[in-house]
Structure P
Amino acid sequence: MKETLSTLSALAKEAIQNCTTEAEIEEIRVKYLGKKGELTAILKQMGSLSPEERPKMGQLVNEAKQELEELISVKRGELKNAATELKLKAETIDITMPAKEVKPGKLHPLNTVLDDMINIFQSMGFDVVDGPEIETDHYNFECLNVPADHPARDMQDTFYLAENLLLRTQTSAAQIRTMETRKPPIRVICPGRVFRADEVDATHSPVFHQIEGLVVDKGITMCDLKGILEEFAHEIYGSDTKVKFRPSFFPFTEPSVEVDVTCSECGGKGCRVCKGGGWIEILGAGMVHPNVLRSCGIDPEEYSGFAFGIGLDRLTTTRYKISDIRLLFENDKRFLDQF
C-alpha cells in the first residue's frame, strides 16, 4: 500500500506540473483528491490493515493529500496569473490612436430663450418666483376673477385631478401666491409649465410654457406697462422691432391688451410666417383687475399694477424661425444639433 501511495503521489505531482489551464488542474484535483479519487480509494482499503499499521498508513495518506492540495493551490494561482497576463496583453490600448470625439451638451432652445428672458427682466428689477404645477381651483381661477360660472373658463380646457384640484392652466396662480405673502412694491416674473387639453398640432400642445409678469405699487399706470414691454421686445427681437398694442379682454386685467411685434421673418412686409399681415402676436397684458388685488388683501384704492403673460414656446419658434412647435418636445437629435 505504501508503494501504491508513493506511485500515485509521484504521478499526481508530475500531472500538476504539466498542467497548462485551470480546467486541467481541476480535473487532477478531482482525480486524486475527490470523493471517488484514488487517494480516497486507498483510505477505504485501510480496513484490511492491522491496528498497528493503520495509524501510520493514515498519517502517510494525509501527508500526501496535504502536499498535493498545496501543489494544486500554487499551480492554480500561477495559471490564473498567467491567464490574466495574456488577457491584459490582448487588451492593450494603443494610446497613440485618436480618441473618439466627445460632443458637449447644449442648452435646449427653450432654455436658451428662457435664460435670455430672465436676464432681461432681472435687469429691470424683477425677481423670479415659482409655484406648484398642481393647483387648486381657488388660485388658478377664483382669485383671478374667474368664478365657477364665468364664461372665460370655457376658453381653457382644464385637466382636473379632483373636484378642486387641477393642473394649472397658467402661471398667474404663482402671482396670486406672491401677492398673498408679499407686501407691495412687487415686481416678479413666474416662468413654468402649464397644461391645457388642446389638440396637438403645429401651433398647439397640451403642455407648454409661460412666463407671467406682475408689478404692483403705488401709481402704476398703462404707460409703465407699455414701456416695460417695448423694452422687452427690443431686447428679444432687436431695436428696429415695432410694437403694437390692441384692445382685448382677460378677466383678471382691466383694461386688457394683446401685444404684436413686426414679423422677424419679413420685417413687417408680410410673409408666410405672419400670414401676410406683417405682425405676430407675442403676449397678452393689462392692468391688474381691482377684484384680483382685493382677493389678495391689497387695497386697489391705494395700489395699482399690471400683469403680462408670454408664451415661451411661441417666442422660441418665432425667434428661431421654427415652423412646428412639436419639434421642441420630440428631442430629435438632428433638430437639437442645429442650436
Structure Q
Amino acid sequence: MTASPLAQLQEQTTDLLATVAAWQTLDELLEGEVFVTGKRSILSALQKSLGSLEPEARKGAGAQLQEARRSVEAAVAQKRAELESAARIVALEADRLDLGDVVSSAVRVPYSHGHPGIVAATQRELEDVFVGMGFRVADGPEVETDWYNFEALNIPPAHPSRGMWDTFYVELGDPETVVLRTHTSPTQIHLMEAAVASDSLPIHSVMPGRCYRRDTPDARHLAAFHQIEGLVVDRGITFADLAGVIDTFTKAYFGADMQSRLRPAFFPFTEPSAEFEITCTICRGEGCRTCSHTGWIELGGCGMLDPAVLAAVGIDGDEWSGFAFGFGIDRCAQMRHQIADMRALIENDVRFLRQLS
C-alpha cells in the first residue's frame, strides 16, 4: 500500500514553525517566507500530491493540510508583526531629535498592518477546499472575444439568453467583438480546447477570477465581481455526480449543518440546468432582507454540459460527458462572514476593514 504523502505532516509542520521562530530580521523573513508558505514550500508540494489519493482519503488529508497551513501562516504573521515592531522602534530612536525632553520608551504611536482583502482570502480558501476534493486551479484572460464568452457556450448573436448578461464591450466587430468577460466560463472553453489538442482528457478543474456586468450595485450584486467555476469532463459523468460535488462543497466550506438544494433553471450552456441555494447564514433560514425573506440564498448555477458546447471544442459527446458549476466568491464571503450588504466590500469603510482584518 502506498504511504500517504501526509504521513510526516506533523513533523514537517513542527520544523516549519521552528524555522519561523528562528528568524531574527525582516530580511530573513522575506527571504524564507517563500520556502515556508509560498509556491516553493513543502505545503504547496503536499497540496499538489493530494490528487494521488483516493477520494475518501483525499477529503481528510485536505482538511489536515489546511489546518497545518493555517498554523504556519499564523506563526509567520505573528513573527512579521514582532520584527516590524522592533524595526520601527529602532528607526524611531535613530530619527528622534533630542530637545531636552525625556520621552518614555513605552509611548508609541499605534499603527496597523496591511492584510489580504476579504475577497482574496475567500478565493484562497475556496481553492483549498476544491483542491482537497481533487480539482486543479486554472485561470484565463479577463478580456475575451465574443466567441469564447458567448458563441462557444451555445449563445449565438441572436439568442434571447444574451439578455441575461449586461455586457461591457471593448471593441465591436471588425475583425471580431471583444468584451470584458461576463463570467469565468470562457476559461472552460480554453481548458477543453487545450485538452483536445494535447489529448489530455479528462478534466477536473476550478477557475476563479474577476468578471464584469453592467449591474446596479445592491445588497447582493456588484458590477465588478469575482466568480469561481468548476468543470468536470470524464466518462460516465451524471447529474448525481454534480449534486454530490455541490453537497460536499457546501458542508466543507460553510459547515456540516448547512443545507443545499437544487432548483430547475435555464442556462444555454448546460442541459439539464439548476440553480443551487444554501441556507441563509445570516438569518439561519428564518428569513431576512439579504435572502428576500425566503431563508435561502442563491449561490450559483450548475448543470450537465450541453452537447453543443462539447461539439464546439471538438469533444465527442457520445464518449465523454461532464458538468459545470459556478458561483460568486463575493457572495461566499458575504455568507461566510454574515455581511448583510455586499456593497460593504467596496466602500472602504475603515471600521469594516478593521473588523474583518
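All of the numbers you see were taken from the coordinates with simple rules; none came from a lab. What you see is a predicted model; the values in this text were computed from it and never measured. Cβ atoms are built from the backbone, for glycine too; each structure is taken alone.
One of P, Q was used to compute Rg/Rh (Cα atoms, Kirkwood Rh), and the result was 1.52. Which label is that? Structure P accounts for this read-out.
Work out the source of 0.45 here, i.e. which of P, Q gives that when FRET efficiency 1/(1 + (r/R0)^6) of positions 127 and 175 (r between Cβ atoms, R0 = 35 Å, to 0.05) is computed. The read-out comes from structure Q. Here the criterion is mean count of other Cβ atoms within 10 Å over residues 79-86, and among P, Q the highest value is seen for Q. Comparison across structures P, Q (criterion: mean count of other Cβ atoms within 10 Å over residues 239-246) gives the highest value for Q.
Highest-scoring entry among P, Q, by mean count of other Cβ atoms within 10 Å over residues 143-150, is Q.
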